[in-house]
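What follows draws every value from the coordinates through simple rules; no lab data is involved. If you're wondering where the values come from, they're calculated on a predicted model, not measured in any experiment. Cβ atoms are built from the backbone, for glycine too; each structure is taken alone.
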Structure P
Amino acid sequence: MDQYYKPTVMLTRSNGVVAGSARSVKGFDVYEAISACSEYLEQFGGHMYAAGLTMAPEQVQPFRNKFEEVVKATILPEQLIPEIDIDAELQLSDINNKFYNILRQFAPFGPENMPPLFFTGQLTCNGRSKVVGNGHLKLDIRDKSRNRANGIAFQQATHFPYVHSGYPFDLAYYIEENHFNGQVSLQLNVKDIRAAQ
């Protein structure tokens with residue numbers, strides 16, 4: 001769901017029965033969408049954002065067709081645009097070892113305690129950003145005050161032409177330690193990039 005940001009149903013087959021779970025996007029009632037497909041289901045239950053279901057194997061394709069039809073007919077275009085909840089806005093000058101040590105006091109991070117997500121706007125590329133690995137974007141950036149930072153944007157190489165164009169952009173990111181060649185430095189783990197607002 002994170003990659004495509006749309007209501008999703010995952011199915012597995014076991015002992016002659018297909019079972020699955022569904023997750024939704026903000027504002028879309030996946031339970032109602034599944035309920036509209038109940039003629040193909042043996043059982044289902046859940047709520048607006050998550051549901052479980054079972055069906056006979058021969059009902060998978062008819063269910064899939066109907067579910068996609070229902071979603072397409074009822075989802076609003078704005079529900080297909082992911083929203084990112086930012087915890088705080090920072091300047092690049094705020095990002096230092098002292099600040100990072102304070103952040104680490106909130107650990108351990110996990111599903112019930114997510115690391116803080118930060119925002120910094122009006123950034124530009126230093127000219128050394130590049131695509132690395134399998135579609136990742138290695139960033140070398142600066143702000144208007146010429147403060148610098150490095151970052152990695154996994155699976156976001158499609159943003160490279162814009163980032164490298166010289167136009168300002170905004171980042172949503174986590175702060176993390178980067179261990180490389182025996183050196184430890186802070187870097188931005190970029191969740192999203194957009195043209196500066």
Structure Q
Amino acid sequence: MPLNEPVTPGIVDWTGENPGILLKDENGDFSAMALFFRVAWSPAGQGQVLLLYGTPSAIEGPAEAPNVILSDNPALTAFLKENFIGKLAAFANAPAFATLPELGAQAVRSSGDPMGHRYTETIAGEGLTVELVWEQLEAPRALELTPDQVGTGEHTMFTLLVPAHAAQIIVNGRSLPGQLGTRVQAGYETTTAFLYFSETWVIPPEAA
């Protein structure tokens with residue numbers, strides 16, 4: 001069946017991969033949060049950025065659970081903080097957001113198979129190594145979301161979602177505490193550990 005509009009109107013904001021893990025404590029509050037970006041195109045260029053809240057409730061976390069950004073493109077970090085992360089309430093409202101230290105990412109690698117049972121992203125730099133682990137992966141779902149269905153409230157978004165039912169955030173060999181929760185996206189209940197591939201954010205004409 002042909003698409004009504006084969007070319008999506010609007011301005012492409014950025015495209016790439018955007019996996020994440022959000023862990024919660026026994027009270028349902030976030031105990032650790034990680035959001036990773038592998039950006040193939042943006043106005044600030046390509047790059048890889050990890051936002052880590054090892055201690056989401058504090059401005060500064062301890063060495064074993066820091067609040068920090070690891071990035072290989074500072075301009076991309078600034079772009080994402082202003083135009084994307086800063087519009088996601090769970091991240092923007094955290095005490096550490098305004099003063100997050102930024103470290104240089106010196107090595108970034110993925111491993112595993114998103115079609116299998118386990119996938120990882122490892123980001124290292126300046127004495128810090130963070131490994132994100134997703135396990136018990138579901139089959140992918142192709143999503144096309146409107147501005148009222150995404151966290152920014154401003155974009156049309158296309159992506160391939162692979163939910164995970166087990167996940168870890170490992171900082172310098174130590175797994176951060178917490179359990180996965182559930183969330184609802186476009187009427188679909190899923191988990192707080194997710195792989196997003198082929199993700200494209202478009203500013204629609206009425207918002208451009």
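Of note:
- Comparison of P, Q by distance in nm of label points 7 Å out along Cα→Cβ at positions 161 and 185 - largest value held by: P
- Distance in nm of label points 7 Å out along Cα→Cβ at positions 97 and 169 from the coordinates reads 1.5; which among P, Q: Q
- Structures compared: P, Q; top value of relative contact order in percent (Cα under 8 Å, 6 or more apart), i.e. the largest, recorded for Q.
- Structure from which 17.9 was derived, mean count of other Cβ atoms within 10 Å over residues 33-40, options P, Q: P
- Winner on Cα Rg over 2.2 N^0.38 Å once structures P, Q are ranked, highest first: P
- Structure responsible for -5000, with helix-only ellipticity at 222 nm (-39500 (n - 2.57) for each DSSP H run of 4 or more, over all residues; to 500) calculated and labels P, Q on offer: P
- Structure (P, Q) behind the derived value 2.7 of distance in nm of label points 7 Å out along Cα→Cβ at positions 153 and 177: P
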